[in-house]
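Taken together, the values in this text are just the output of simple stated rules run on the coordinates, not laboratory data. Bear in mind the structure is a predicted one, so any value in this text is a computation, not a measurement. Cβ atoms are built from the backbone, for glycine too; each structure is taken alone.
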Structure P
């Protein structure tokens, strides 16, 4: 039986380049799929490309995020508006391998709540990208995988599949940046829910500029990193701790 999967892509002024990413996704995915591209405003240069593409591809949807600007809000809006029991988050820059969407979705269908595409496990690799950012990500991923036993050595990678009901149960407290992947992995660990990974080869984008702001987002990553360590919590306790972290991250934004 085919797995129904929703693919959420946060996009910001990707223009014509988004069409190439969509081509690869629709060519690669064999599951019953819908793809939801989420932008922050109707004037985004991605919008006319999506509208043109939709005329020949009914599985493509466009979403205008009204939760607030930024990738975290776009991803949160997207997950709130998908229709499938499995949701995959992937980036609009083509850095992720769409051929792995089916494999990630099957892991969730088999019972894990988070399935991660890992650059830092055997068989995985990261090609390109800023060196310092790569070193931080690799160190965080490996230490969380070994010491916190989160189930993956690449908790910070955004390319993940989730059980949609799990995400809606625990909620997404991040409001900026790309720390959602780390947040949901940490929540799964503290609830002792199953997490799995597969190796992936990540390629740095060749067109356009990354919107990743390391200085601004690093403190938020560190709070979710620390949260991953510790004894099992109840859903109520996870909600309380997550709200506390969200409040601290809001203060970080306010003081920036």
Structure Q
């Protein structure tokens, strides 16, 4: 009887090991096992050192997967880093205030941030940048325009999925609501907006971008009672950033 070659036996052993690692969902170890085996042989690593490297690979892989998953779930329309923001163009913004917000302690304290300024002044850029910082700290983030959220909730009323959709906007650690103020809200839409604000109040953080100052928010909402309740809850624990500068996009058009 012809014996099985050592190479064939070794390959069978490796195949079994890979299968077991996959069965235990240790994808990080699967990716680097051969690399670490080669490294162990070359550097004469101990069993403890070899195992430690594999465990670090698994941890790193899981952290990378988590970051990617959180980013997909955030639904950012694009990436805008804080380092890309031109504070010299918008001197009304206190750079120190933004940098303090970037440590995301406001999320740990369930505080809100509201950016107020005209179109093109960098409100959405800063909101997304803070959202990306939050992801880096492991927070769950969701970005949506106000009207995308309202439309989704209104559709939920029609197909009886309203409560599930409300939870979709209540669950994230940070909810970013873009473009408040571009359209007025009717009675039912105000109720939907209030529902989200009330459920997140003192529990989860909200970032809002708006082209209107608080004094004109009563023109956005038909129900004046709910208007007061919404503003009261949003600004109770809130960092307000007023941007008085010109539009980036308008200035770029002039240059071109």
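General observations
- Computed over structures P, Q, mean count of other Cβ atoms within 10 Å over residues 21-28 reaches its largest value in P.
- Test item: distance in nm of label points 7 Å out along Cα→Cβ at positions 61 and 77 calculated as 3.7, pick one of P, Q: Q
- Origin of the derived value 20.5 (mean count of other Cβ atoms within 10 Å over residues 93-100; candidates P, Q): P
- Entry that produces 6, 24, 25, 16, 12, 10, 5, 2, 1, 0 once P(r) over Cα pairs in 10 Å bins from 0, in percent is calculated, selected from P, Q: Q
- Source structure of the calculated read-out (helix-only ellipticity at 222 nm (-39500 (n - 2.57) for each DSSP H run of 4 or more, over all residues; to 500), -18000) within P, Q: Q.
- Computing FRET efficiency 1/(1 + (r/R0)^6) of positions 29 and 109 (r between Cβ atoms, R0 = 25 Å, to 0.05) across structures P, Q gives 0.95 for structure P.
- Read-out mean count of other Cβ atoms within 10 Å over residues 85-92, computed value 12.8, structure in P, Q: Q
- Among P, Q, structure where FRET efficiency 1/(1 + (r/R0)^6) of positions 133 and 165 (r between Cβ atoms, R0 = 30 Å, to 0.05) as derived comes to 0.65: Q
- When relative contact order in percent (Cα under 8 Å, 6 or more apart) is calculated for each of structures P, Q, structure Q comes out greatest.
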